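Asks: For reference, the structures are reproduced in the following blocks.
Please treat every number below as a calculation from the coordinates, not as lab data. In this text the structure is predicted, and so the values were computed from the model without any measurement. Cβ atoms are built from the backbone, for glycine too; each structure is taken alone.
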Structure I
Amino acid sequence: MKAVVQRVTESSVCVGDKRVGHIGPGLVVLLGVGQDDGPADADWLADKICHLRIFEDEAGKMNRSLLDSGGEMLIVSQFTLYGDCRKGRRPSFTRAGDPDTARELYEYFVRKVRAYRIRTQTGRFRAEMAVHIVNHGPVTLILETP
């Protein structure tokens, strides 16, 4: 699995004219599922992201996690994270997980995050979405499962 994690002051996601998710301060996670990913990958990634110390403490150091800060999370599926652009001019998505398996792992990942009692919003799987992100810092990290 791959994730682009952004610390935000707020974020929202719309499908068409309808806002389907909105958060205040917290994290936006753009989540991609690969061919060989399974529940253990989702477990590892959810734990890693929820405990990442990327929020500032009283001294201004990135020393607090999402759990410590009481922030929220917006999770948006994004198979294009598996786009391979090394050859030609059109990305190849052969390493992305098939849609049925990817949906299952995406939903499993969302459940794992919610189990930490983090207020979690989502986009819509396989929908064309408009994602509004107000990146704070900016802080953006790219994570991949081992």
Structure II
Amino acid sequence: MLVFSASLGVLASVLYHIVQKLTPQDVNPAVTLLTTYVTAIVLTLGLLFFYPLKESLPAALGKLNWASFALGLAILGIEVSFLLAYRAGWRISLLAVVVNVAATLVLIPVGLAFFGEKLTPVNVIGLILSLAGLALVNLKP
């Protein structure tokens, strides 16, 4: 399941960026995202066949906390930011790298402070290389 889930994440991310880049420039961002989310809702309903409810829907919904709603806000932010970045001319080969490395660097202190994570010396070397890579991919020749 570990390899499958990571592979699915990679495949979905690649498809995500290709489709975002190919979204027509003249389509209203709200309309394209509305269509995206309606599609996602319909497909998510299909997941109930693979992950059936063990209780009533109202009982399952009652277990939710603020995190599900905050995740919706975060997803909307990601969607809008990538759509606008590609429309502004970001290259598909660099945008995901820049955003993901930058987000990782921001998440390091969060993991250390709030989730009890630790960094090894090898991790620190990797982070330094990530910073160097982030600087290099943003250099204009």
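Asks: Among I, II, considering only relative contact order in percent (Cα under 8 Å, 6 or more apart), which has the greatest calculated value?
Replies: When relative contact order in percent (Cα under 8 Å, 6 or more apart) is calculated for I, II, structure I comes out on top.
Asks: Using percent of Cα pairs over 13 Å apart, for residues 51-122 alone for the comparison, can you identify which of I, II gives the largest number?
Replies: II
Asks: I would also like to ask the following. Where is distance in nm of label points 7 Å out along Cα→Cβ at positions 67 and 91 largest, in which of I, II?
Replies: II
Asks: Among I, II, considering only distance in nm of label points 7 Å out along Cα→Cβ at positions 83 and 99, which has the greatest calculated value?
Replies: Largest value of distance in nm of label points 7 Å out along Cα→Cβ at positions 83 and 99: I.
Asks: If Kirkwood radius over Cα pairs in Å is calculated from each of I, II, which structure is the one that comes out at 15.5?
Replies: I
Asks: Next question. Computing helix-only ellipticity at 222 nm (-39500 (n - 2.57) for each DSSP H run of 4 or more, over all residues; to 500) gives -7000 for which of I, II?
Replies: Working through the options, I get structure I.
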